[in-house]
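Pasting the structures here.
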Structure 1
Amino acid sequence: MKYSIDKLVHKDEFNNNFEIDLGGRNLIITGNNGSGKTNLLKRLYSVLEQRLVSIGDNTLTKAIEKLNEAEEQLRKRLPGDSLYDYFLKQKNEATRFIDNEKKFSITFNDERDFKVSIHERKSIIRFFEATRQASILGDGSISGMEKLLQEHKQLSLTKDSGILFERYLVSYWNYGLLQKGSGNDIEAERVFSWIEKINQDLKVLFEDESLTLDFNLAELRIYLKQNGKAPFRLDQLSSGFSSVLSIYADLLVKVELEKLARHEISGIVLIDEIDAHLHVTLQKKVFSFFSSAFPNIQFIITTHSPFVVQSVSDCIIFNLSTLETMYDLSMYSYTSIIKGLLGETSESDTLKEKIKLLESIYNDQQINVLELQKVVGELEPYIDKMDAASKVKIALAQNKIIEILGG
């Protein structure tokens, strides 16, 4: 079963009130820089942990019961009583929970069974921050599958399981070779089919059909090979690929070591700035890749990339700057999304002139690709300090350069 959020209701003292009817669908949160996208994800994750991961009946009804009980007990007792501090703490915790619920209310499709599923390790709650990088550890040794399973059992499902990715891959690959050597071709074929599926996934993520996984038997390490490049390890990735692989490796290891199929694992995964450090062509496919690979997981992400916003159809899009909810934008152009969704914000005069020049070259019927590359190159070092609309225009220009030069 797919466990998910049906509705989010947010109220605060600044009158930033909104309600999002998700009905279990994925959610893209966008908005101008400083609109609070990251803080919203952090608050959401905190509530999910409190409601679903923490032990006990953490519902609003239960909190009200605990508050009433604590207040009744405190009326009967004085400071110094052995239970006074206990009930005072209970009152404060219940009051805090109720206040949070008033500000940020979540309705699940089946909260009780969702919580049970999480504690049975069949569902997950994960938050990937914008600064994420893969922490894949390879120690050049082969571990027994049971040992890896026990190590994983020691990890909370809210923590990163990706650290075990290479060790699991090395051990499983070695297991397949042993099965093949002993004549068990059926089991060997099952193992290598699984490895090939990972290989195909990485081809998509790296946008390179020449990419292959290689098991270095001398080092007991996994290498990636690409035409025209020296082989490299999983811990030697660029920041963009490391950002994506950190999510993929974590979810895949959770699936495998909990002995679930990809379509069986359920839960809610929050990803801040899913487009961070990614090439524009990967921005177009990264969200759809994850939602297709793990169809029973509800993804809630933040982004300022029109390529991400346009890449999926069955998804809710919420603009935190305007508090507007939108639906399928897959049929809209990138420029329409920039103007209608991301908006324009203040820019320096120098930046405005550079962006104007960029747009002028971009919109010319005969695009001077060398001139376009020159302007993009001048702007790229400052992209982290730009507003969302300027970033997107640069991304559009980068994409046009790729189209003209044929990748």
Structure 2
Amino acid sequence: MTMSTLVITLPDVPAAAAQELDYVLTFDGAHVANAAQVPLALLPAAGEVVALVPLRRLSWQQIQLPRGSLGRSVFGDGGAMRLRAVLEGALEDRLLDDTADLHFAIEPGAQDGAPLWVAVCDRAWLKAAVGLLEQAGRPVSRILPEFAPETGRELPDTLWVLGDPQDARLVALTHNNVASWPLSATALAQINWPAEQLVVAEPAVAALAEQLCQRPVAIEQGALRRLRATQSAWDLAQFDLANSSGARSWKRASDSALRLLRAPRWRPMRLALLVAALVNLVGLNSWAWQERSAWRAQRQAIDAVLTSTFPEVRVVVDAPLQMARELAALQRAAGQASGRDLEAMLGAFAALAPALALPDAIDFSGAGLRLKGLQMTPAELSALVLALRAQGYLATPEAGGDLLIRPGAER
């Protein structure tokens, strides 16, 4: 589905919220769906908003810049500031206004070292008009000229007659120029428009145009002409307006995405996504409940082995540890050595330690066997710790050459 486009002609005078604006709304880019003049607050919503700069607000200058002025990154890495400075220097003598107060835009596809067209307009006016649209919830994605020299398009030269009988204008649009005059017999005589070339008039001035031109003219609604202007490759959102235009485009894209997601036709997809999320949530909760149940069953089975084997154990805190202690107690009661006895620990140490690793003192308690003053290298000590671990003992080196040996799991 093609995104709708709203084409708004910016007012000649400084923009105001109560001012009425001409707009054209299209859904396919080729046909006018609606066109009217309404206050800012009544402008229709659309997926894309295009601002059209009227003919009277633009002047056109053709210049040739020094080679190297147009690089690959004209509007990036500081290139925009350098290019603007070059434009100001090239246009300073041609313009009546201070160049710092003007907005410039170069033609699309401009080539380095070749002549190019530059659109010039009042910077403060353009920023105020675009800003007013943004405040009204109509952020502009492109800024286009109402008329522009279309150097890259093969269009027939056309003489336009626009406006109303009290303020009609002539616009001569050729492939390499745009010129405008008030409509009069004198202006037509100066232009000397060839008889074989096209003359197009808006309905309000069609009769006056035929009278002064003394020839039939084609009639075309202004709304269709403004819609056709959106096919131009020009975009006046350059230099300091380029960043704000990008931000407006991003906001427009995000707003369009939200509108699409909230649209009625997306309701089945929204419901499907909600159902999928709920199914996944229920599935995860069910899996977690099954895992917890299996863990509890396994723990209860281990506890049952402990209490059935040693009925005197009434409270189960750590079944494996309690079972090892009970087994050791039975072994001591039967006169059998267990891994927790002093003899077993010393025997394991004597069998695994280097021959010259003799302790200065031995301390045996419930915490384990502490051998003090061992003279061992770090490598020997590490090997001994690993060997004792394989026998089921936990060996912990301590300061001063001490080694604490504790029983791990009962062997």
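All of the numbers you see were taken from the coordinates with simple rules; none came from a lab. Every value quoted in this text rests on a predicted model; they were computed, and no experiment measured them. Cβ atoms are built from the backbone, for glycine too; each structure is taken alone.
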Worksheet, complete the sentence: The highest value of relative contact order in percent (Cα under 8 Å, 6 or more apart) among the shown structures 1, 2 is in 1
Worksheet, complete the sentence: With distance in nm of label points 7 Å out along Cα→Cβ at positions 58 and 106 computed for every candidate in 1, 2, 0.9 is reproduced by structure 1
Worksheet item: For which of 1, 2 does FRET efficiency 1/(1 + (r/R0)^6) of positions 170 and 314 (r between Cβ atoms, R0 = 41 Å, to 0.05), calculated from the coordinates, equal 0.00?
Response: 2
Worksheet item: Among the shown structures 1, 2, from which was the value 100, 28, 10 of semi-axes √(5λ) of the Cα gyration tensor in Å, for residues 186-361 alone calculated?
Response: 2
Response to the item:
When 1, 2 are compared on FRET efficiency 1/(1 + (r/R0)^6) of positions 82 and 234 (r between Cβ atoms, R0 = 30 Å, to 0.05), the highest value belongs to 2
Response to the item:
Output -14500 (helix-only ellipticity at 222 nm (-39500 (n - 2.57) for each DSSP H run of 4 or more, over all residues; to 500), calculated) maps, among 1, 2, to structure 1
Worksheet, complete the sentence: If Cα extents along the principal axes in Å is calculated for 1, 2, the one returning 82, 69, 35 is structure 1
